[in-house]
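Novice: Alright, structures below, take your time with them.
Coordinate-derived values only; no laboratory data. Computed from a predicted model, the values in this text were never measured in an experiment.
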Structure I
């Protein structure tokens, strides 16, 4: 009889634990409730990655695919205000871990290394690593072997996956780091470097904006990657909410419509 009493107590304890975990307003979770109470969604963004996130210094406002997506996320959560919190590619991961914002949205690549320490949503755009070069050099660089040469000056912004890719794949090239990502395309055009490692999204934007630039491998990127929304790792309601919301955006055609407006 004693054995059955103990078993019953264990089952009751398990049910209570499960019930508490499922309650989005329980003290162990409930970031959505906290955002709603605050009335503001805090979004970390770098503001240097067109067409995903760009800080327009003239208007002092953020523009881009992820900026609109952040505003849509705030609406879905039930708040009217988005506050964009500046971050950098070098500090992005630690800022997320430290809880400086609710989510990070800036054209952030999903990687296994990042998902060890933070949560990332399901992927919402597919892209790949590619190169940006001067228009007259479009026939010069056709492979990683062409790039991985001592005389080739490869420029990237520090702290992101572009730097990691260059370090791993182009060890013989001359790697140049430049903190302001938005300045690198113009530096390529001005011959201050030969190649920018970037993503297909960004490369497409810059070759449309500047005839002095070319992206000869745009249709044959080196990798296949996905963007995701980054957030502090915590067992609560925010990640499943974001994933379900993104599923709905894909189903109702919102993501496709935004992709056409911003990326094509």
Structure II
């Protein structure tokens, strides 16, 4: 690897598996000091132990402001600042209109919107001048999908967050961008399929994607390195689609 993040302190929230784990690994390969945050510590510690460099696992539910503050207290004690912050917190659930419960709505918005808000807001005292904030969204925010309206709306909220927060943070020259993966072969996507139907679901996504395949977590992690690095110094308030062209047709 090129060491594009050498000397940078990176926090990845939602890092225990899938896209978040791939981003944390990739940042570590690019020689960042990585703090990987997730709710499940034993699994995360095992993954972090295999990363190069100084990677640290922290357990926290980032939808809880107090827990987020505790996580960042650990970052402050060990590194003193944050140069790159990835808010990959979230989770998808299906419910068609007519069957959307209050519990479903609250759970999906807590996982995707509230967690993103407090992942970023509680980090503000530690964000260095010129830091890069990356909000991980989904192609579901751009496309209509049956039984996915609450999740799609939650992820669409992140686009508005980025547009507003880059203005709130302009005096500190902190950039805020959205990374928008399309269908990506991860455990989270597989759980949305009916039992035994995950391969068929992935094949269907691949057939509809101009690039002819679904994404990998590594595809998304590579794009995250670009947004985290100086290569994207003049990219701010934007949305980077990593979806093989799916949302462009």
Structure III
């Protein structure tokens, strides 16, 4: 029994490090092709439009309701302690450091990451990627680079808007339900946030964008088995992106809180 568990654990660890190595190799190739001319900005702009404006509405709605939910849940306990004045502080810090970056990344991973895998996987199984190679066009340069940088540049923008809208959602509850004045609410929000809070959220967001792009493109490029294989790759892309986002969020939270006291 113990031997079987040990063998299975060794297999999981081997698979994990193998997968991490494949993603690292894809990252290196992406960065190398990024700095290799010529550059085609039109593919990047098309992907940026898909990631940014295309995901703005759903991420904003989720952030708005999350801000309202946090305010309501905090009010339940804070009113019993007569400390409702501190609710704006909690909303601002929680959204800026954690909930804004993580929830926006999960939404984009489910919407854009899955779409990237399905699109690239369909090109692989229909031999369009082989046609690119036949015309001396590198698939990483043509397919991965524009999607990678579109996510890296647009996900932080989406996160900033999500945080602001989430804080506004908390304001609606505090103003209309808890009788906290608008001036007091926004003053408490500004006083509670520091530069390190904003930097922490943005650094996490950039990392999450890299994860979504690399996992989505990697799963798409290794798709096989027709439409069924593309479906499996899309499912694995979303699941692995979710797991890695939460895992690295935990890791970076540990680093910022305990090593840098942030």
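Novice: With relative contact order in percent (Cα under 8 Å, 6 or more apart) coming out at 19, pick the structure among I, II, III it was computed from.
Specialist: Numbers: I: 25; II: 19; III: 31.
Computing relative contact order in percent (Cα under 8 Å, 6 or more apart) on every structure in I, II, III gives 19 only for II.
Novice: Matching task: 8, 33, 38, 18, 3, 0 is the computed value of P(r) over Cα pairs in 10 Å bins from 0, in percent. Pick the structure from I, II, III. Write down the numbers at each step before the final one.
Specialist: On the way: I: 7, 27, 30, 19, 9, 5, 2, 1, 0; II: 8, 33, 38, 18, 3, 0; III: 7, 26, 29, 20, 12, 5, 1, 0.
Answer by label: II.
Novice: One of I, II, III was used to compute volume of the Cα convex hull per residue in Å³, for residues 183-230 alone, and the answer was 74. Which one was it?
Specialist: Numbers: I: 100; II: 74; III: 86.
Derived from II, not from the others.
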